[in-house]
Structure 1
Amino acid sequence: MNWSILGWGFIGAAAVFLVVFSLLDKSKNTYDIRDFPKVERLKASRVDAIEGGLDRTIVLGHSLFSPGYPGLGLGSLSPLPGFLDPETLADGKMRITSSEGSLVVFARQIIEHTYQDGFSIALTPTVVKSCLLGPTPLSFTTGLLSNLSESRGHSLILTGSYGPEASIWSEICMSKRGYVFASAGTIASQAALYLHVKDLLIGENVFVLPGLISPGAGRGAGWITEDILRVLLIAMLVAGAILKLVGVL
């Protein structure tokens, strides 16, 4: 068996599936199989926070490039545009922060260049802020805890690459009757948050958060293609194991 041909075959099939499902699914913005009630609760909490005049904080993690978890740090920026809806920009009581300076700079660029559906941030007296609360995980934790302690009913969203110190952040926030949502990609953060954070995304689900926050036909086509290729791969592994047992391979 030529493994390179098999690999290129999968790549070609993925390209065909993406094109076909993108054309067939233009009018549909959701993919029912990837339905996460915890993300729906996140959306509802954002509305409640704006109506209640509460502060919100989005943590982008500690690194832009995470060698142990490729794409995780950079992926923290992907859902950010979905959080910058006109209501949030007008309200302005949201802080986007990280201990990595480059993530803060990119977040500021995303905030300042938001213009959609005739809405301009130049028309509002307040804007969403991006800030560096500390250049290291420990100093960042100190700055974040200080902000959380000063606010009532804070809303905290955790994304990107971070470690077990997130359990302290979430505990302080929940002790103030705040809401916590975490997209935990590292093993350490999953272990620290699993028992006490109700709305928690783990594993590969952390990479579907941008599509859940801002649904679209293109993202739905990608999810359908991913699921089809996963089923095909599982079927091929099972068939290969059976053929190996009977001596064909």
Structure 2
Amino acid sequence: MLGRYGILLLSLTLLHSEVTLAQQVPALFSVLKQGHVAFQVGGYWSTQGKAQHIDINGLIGDDFTVTKHDGSNGLVGLGYFVEGQELNRVQLSYGINLFYLPETSVSGTVVQEDLFSNLSYGYHVTHYPIYAAARAKTDLPINHLALTVDAGIGPNFMHTDGFVEHSLDGGITLPDNAFSGHTTATFSATAGIGLQLAKVFGEMPLECGYRFFYLGQGRFSKKTDQIINSLHTGAAYANAVVCAVRI
């Protein structure tokens, strides 16, 4: 048992913790109020898809080749950044950055039992990465122009869907359509460089630049237990051109 002195000591410790927390919360809100929102739009070009062998119980299995592994689409992002310290004319900031990379497609052929290329297949991949982000900005000799460098790491929620097979021999071979969509949380990272022009929209600056995404690897769910291993996307990458407005 604690005894009266132990209870008194515990009470004083809890009281001190509550006072300290009460002092820190306003300071935290004060820091967050100094942050800014960044709205981002652009386009990206992705690379994904993996040639692989799918084992089937009691059979040799199927080879999935890839004939189209790149695609493009628009993207949008939303970030919130809080300014940190300034080091040698480099302004640092930290925050969180969310992106939505709409679907791109992968397609190829199915070689059944290592012999017959009687089916084609295709599927879609969509990305929802969330990053703990850091940014560095330094002014250039040109008025109102600054160089920015971005980096971030975090999870990417990769969603696969739309898997479908088509007969290549006039309908003689029936599609299996043995996979269904799946959402995978995978490690992701991003890095970019850009130019920021001050006071483009009133007091709001405009920034445009290049960004690279490593988006991880996703997979599909199996529709039948006859299939031993699942279809994967392989490692996914994206190159993007992104413009941002600071709100």
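Just so it is clear, none of the values below were taken in a lab; they were calculated from the coordinates. What you see is a predicted model, and the numbers here were worked out from it, not measured in a lab. Cβ atoms are built from the backbone, for glycine too; each structure is taken alone.
Quick notes on this one:
- Value -4500, calculated as helix-only ellipticity at 222 nm (-39500 (n - 2.57) for each DSSP H run of 4 or more, over all residues; to 500), assigned to which of 1, 2: 2
- In this comparison of 1, 2, the computed figure 64 for percent of Cα pairs over 22 Å apart is attributed to 2.
- Read-out FRET efficiency 1/(1 + (r/R0)^6) of positions 166 and 198 (r between Cβ atoms, R0 = 30 Å, to 0.05), computed value 1.00, structure in 1, 2: 1
- Among candidates 1, 2, the computation of relative contact order in percent (Cα under 8 Å, 6 or more apart) that gave 24 used structure 1.
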